[in-house]
Structure 1
Amino acid sequence: MTSPAPKSTGTIAAPTGARYARIMGVGGYRPERVVPNSEIIEAIDSSDEWIQERSGIKERRFAAKDESVVDMAEAATRDALEASGLADDTVIAYTADHGEMLGKFGVWWKSMLYEDAARIPMIAAGPGFGSGIRVETPVSLLDLQASIFHAVEKTRPAAWWGEPLQRIPVSDSRRVAFSEYHAHGVPSGAFMIRRGDWKLIYDTTAPHQLFNLREDPEELRNVWSTEPEIARDLERELRKICDPEAVNAAAHAFERRQLERIAEIKERG
């Protein structure tokens, strides 16, 4: 990875602001390749003077093929931590809130609980984490939340779901990860249970789906009808967490209240 530039910009004083919220250091990353106006004008039939007069820009940086957005963000984060003096005792996590179907099965956005939309990266480093360890045990963002409490040695409310990533074993085939979806792109809600190689998608209005992700990572073969014992077992795991029909009904009731509220606002003009 290319070294970040510019380097440390020092500590920033922040005497006021929200409690526990402080900017302690700033990091930056600029790709090494410099693209001056002289290179740009060859492609757009312009001049250096014209670009500077209208934008003030003399040059810009261009990322190389081996410089991804993730690499740049990681380098800038590392620079900020070094500038603040917190590099040795800070946990860094890289993740996302959802994936993207990108047209698979004719579906765009998130909208589904297939792996393309539901599976996200979860990379963590810092105190409490080993180096170069790949964990097979399914986890969720609730576990990341628990990890934050664990890292700062604070007690979470007992009713909250999640287990600190620092304490999750590398391979636990019985641990359950849960997700649900009630937003745009679908007529009704759906729920997901992941345990070991198996994944259940429990849909409230469409046929349920069961996949063995080790044998079928693209989720092309629904084995709900041919693996009834596993399907029932995973449904029991789901019902330990929630009543899917009741939760789905509550979601629809909330949607109706929203629509009624919108209608009231429109009537008032």
Structure 2
Amino acid sequence: MSFLAPTKTSYVFDGWFFDESRQNLVTTLTNGTTGNLVLYAKWTQMRSGLSFNGTTHYVNVPSGSALNGTANGITLEAWIRAVDPSKNQKVYAKFGWSDQSGYILGITDGKLYPEFFLYNGTGRAQYTKTAGTIPANKWTHVAVTWLPGDEGEIKSYVNGVLVATIDAAGTSWSSCSTALTIGQWGSMYYGGLLDEVRIWSKARSQSEIQADMNSELAGTESNLTAYYKVNETSGTTLTDSAGADNNGTLTGGMTGGEWTSSN
């Protein structure tokens, strides 16, 4: 006996499973099987996205105060689907060597690779640590938070799971006038799909990140200072839906044909 595949808008059906944790896949049942049988469907959401070629593509967003760190910290989030996560590449960044503060959200060696440049009381200091696992060609949620002050720390999350904590006690945000670049920093370009880019003006808790990482936001949420839904289907503008008009321009040979969707 075989099973029909159900349909659900914006989702791909992954199969029927015997267990609620969706580990034991059911493909057929032996003829003559009787009694009640509970099966669980597994779905993968189709995501919209913007495709980056890993060599020239990036989005340029002019510098704005809403994109900087604050007295309450900052949270960086995105959904990524990297082609080759072993490559040192930058998902998005706001930092130049003339700046006193900044951040770079990257991946390398199959791990999440955040970098923060912060004032530590005497000058600019760099804080970084690779952690977690970023698989190839699979949608993965990444988030990094920075909490300033005496209890300062940087936390990294992959799919809502805490994978690293960096001591950043005594740090604060100084100045950063460099533009936000999505998909690039320096000579390091991101290769793959990108969706749901979010910047918050506070260090969000793990439970806050988990609560809405799988949902599209309205754009009016408290402390959400930049939000790129990546729902566009044409054109060369990446729209900021948080209301601050921090819109980005597709650059580096991007023509507007890079909008796509994928499971």
Structure 3
Amino acid sequence: MWTWLLAHPATQANPDTVLLFAVPYLLATLTYWLLGTLFLVLDFVPAIARRMHPIKIQPSRKVTLNAVFKCVRRVFVLHFTVNLVGGLVSIPLMKPFIRVDPELPGLVEVLSTLPVYILGAEVWFYYGHRLLHHPKLYPHCHKVHHEYKSPFALAALYSHPLEVLQNAGVVNFGPLLMGCMVQGGTHALLYYIWSVLATQGILVHHSGYELPLDGVPGVIRSMSDFHDFHHQVFNQNYGVLGLLDWLHGTAEGYQGWVWVEHHKNSEAEGIERLTASKDKVHTS
């Protein structure tokens, strides 16, 4: 597939446009709309919604069709205007850092690259996101994204046009860093894989559901729950992984809330078990 793409007439005619813009743009766009639409099934198919209810982060809030249509209208326009133009303009910026090599990256390169991508996303998103919450900036830009206090997957990219450009750094900052560290730049295939994984990540973290394998061991139990809390309170949980929030003390409210919820649930489970055991004694 990789050699086929490199040999394709369109690539031969416009290699930079195809390999540095068209492929990652199409992969991210398809991932966003297909997976984001699939997530709607969790809220709008009654049988599935009932089954997923126990892991819904804000169970008292329901996603409405009006909210979805409002979101889709804005994101669709942004995707085919700001994202499109921004991607084309970024080609000269990305070119020195992306390696278009017929040879596939080895296991060592893969294992060393993805952590840099992930940490790059954490750094860019935390500081950029926190800047957007500055009182002089927030009302004019990031407030748009926070119209959804109980987000759903497709609302991940519901934002102001300027924030769309800032969010591009979440995907691109890691590859730029890796491109500085590796001679010739980071491999284009790894950049493509990361574009899909990063897009999938923002969808999951706005899904409104606490899904399995979504936590950071020893830091946060669920990145979805972590970011959902940010949409509820605004001034906590600015990052993705929770690492920089821990460092800067911007997740203390969340940690306290998790403690309360855990003990509340534990107490409820204890009462339920005690009641069940009493009933068993009375009926025996």
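Please state which of the structures 1, 2, 3 yields 20.6 when mean count of other Cβ atoms within 10 Å over residues 105-112 is computed from it.
Attributed to the structure labelled 2.
Starting from the value -20500: which structure in 1, 2, 3 was helix-only ellipticity at 222 nm (-39500 (n - 2.57) for each DSSP H run of 4 or more, over all residues; to 500) calculated from?
Of the structures listed, the value fits 3.
If you rank structures 1, 2, 3 by distance in nm of label points 7 Å out along Cα→Cβ at positions 49 and 241, which sits at the top with the largest value?
1
Coordinate-derived values only; no laboratory data. Bear in mind the structure is a predicted one, so any value in this text is a computation, not a measurement. Cβ atoms are built from the backbone, for glycine too; each structure is taken alone.
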